[in-house]
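Participant: Please go over the structures that come below.
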Structure 1
Amino acid sequence: MSKLHDKSFPGESPEYRDARNRLLEAEMELRRNIEEVAKLRRELPNGGKIKEHYVFEEIDKAGNVKKTKLSGLFAPGKDTLIIYSYMFAPESENPCTSCTSIMDGINGMVFHVEDRINFVMIARSPIEKVKKLSDSRDWKNLHILSSNKNTYNRDYFSENEKESQLPALNVFRKTPEGIFHFYSTELLYVPEEKGQNGRHVDMIWPLWNLFDYTPEGRGTDWYPKLSYK
């Protein structure tokens, strides 16, 4: 197999380069597929108009609980809103470890995101409980709200009929005609394929993508923890 570029790493064998070239061709195809999927996503028409102006709770800088409508989550000049539904039920002592690892990463880079669009994290637990967790994780950059007193989780499938919490990422678009749902990570709801799990929010979750670069891969029995001490 001919080389696809002019780089050669120290000590690599012809067998290594042949295998790496086969992988590189697959990576190039994957890159094309990722962009094609992104293009199809961008071309989606508006989904359903929100049925109500959901009222969430958050804690302001003075430490007081305040009510915020979904429409109030759009900053001036930014007409796209991403909502990540964080799995933390009112009766749960601890939150979802996987959601926590995602938000640990998002917290460090969300200020880049918010230069262009709006991003919030919403949990079903009361806002005081969510704020206590947020403080313990040092999530100083995340805009965090509680959906404890509305039906957002149920309406946008981050909670099932038994009130079990589900992770989901939803995108909303603000237009002159109103606020519309645009996208949801629906891979969570389709039949599971062997070895795939949901993988519906992998694109915002750097943890697994880093493991995918390694000889060990993702593994089959390792999952994030709240602490490794």
Structure 2
Amino acid sequence: MTAASATTAEGPAPSPDRGRWPLLAASGIVKRYGVKHVLDGGDLTVHHGEVVALVGENGCGKTTLLRICAGITRPDAGRVEERGRIGYCPQEPGLLELLNADEHLALFGAGFGLSRKAAIAAGRRLLEELDFPVGDGSVSKDLSGGTRQKLNLALALLGDPEVLLLDEPYQGFDTGSYVNFWDHVTGWRAAGRTTVVVTHMLSELSRVDRVVDLTHPSRRAPAPTETAR
């Protein structure tokens, strides 16, 4: 399944240097599980300050490609080149059930070389922006699905990544939080951060710069044609 990209009508024009040096370039990615080819030549290239939507039918390899780009899953073939720090937010929160938010921030922050105090201070600012109940103290297993996902997203942002890889990061969000998420995406783009979002919410594609569709070309819906008047 080869990825193909299309540019949306909305979004800012790329800066002159944006197209010269991609922050992340995955090319010819192949991944098999047994006899099943999940990806067969998948490509993804993103540049400074871009917002890219990764779309496609279920099973076409969106999550697998993101995991490969994040260095979590090894491809069977292909190459990934990175020129910036990567932050990865999986679809299923990668949380420890018996740790609260501050404990997660301290643990993940240590991996970025942050002291406990610095990690908690920075993480709480991120959580406040996402309307997380900072100071609640509940362990993650007692949080609602949407609240867990806000913590998951804050942990992806904690290391101040240049490239954010987000796999349907708004799972469980209420309507207000979902809208705010896309407002944050716009803010990240304005700040020069690159964001790749796996999404099934096609109504939001007007808010991205490019769409990469991993659906095999033979199975894509035909483009609409104009009716003669």
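Participant: Check the numbers for relative contact order in percent (Cα under 8 Å, 6 or more apart) across 1, 2 and tell me which is largest. Provide the component values of the computation, followed by the final result.
Facilitator: Values: 1: 21; 2: 32.
Largest calculated value belongs to 2.
Participant: Which of 1, 2 yields -0.61, -0.69, -0.78, -1.31 for log10 I(q)/I(0) by the Debye sum over Cα atoms at q = 0.14, 0.15, 0.16, 0.27 Å⁻¹, for residues 139-210 alone, as computed?
Facilitator: Numbers: 1: -0.61, -0.69, -0.78, -1.31; 2: -0.44, -0.50, -0.57, -1.48.
Label of the originating structure: 1.
Participant: From 1, 2, which structure was mean count of other Cβ atoms within 10 Å over residues 43-50 = 21.5 calculated on? Let's see the in-between values first.
Facilitator: On the way: 1: 11.2; 2: 21.5.
Answer by label: 2.
Every number here is computed from the coordinates shown, using simple stated rules; none is lab data. Given the structure is predicted, the values throughout are model-derived calculations rather than measurements. Cβ atoms are built from the backbone, for glycine too; each structure is taken alone.
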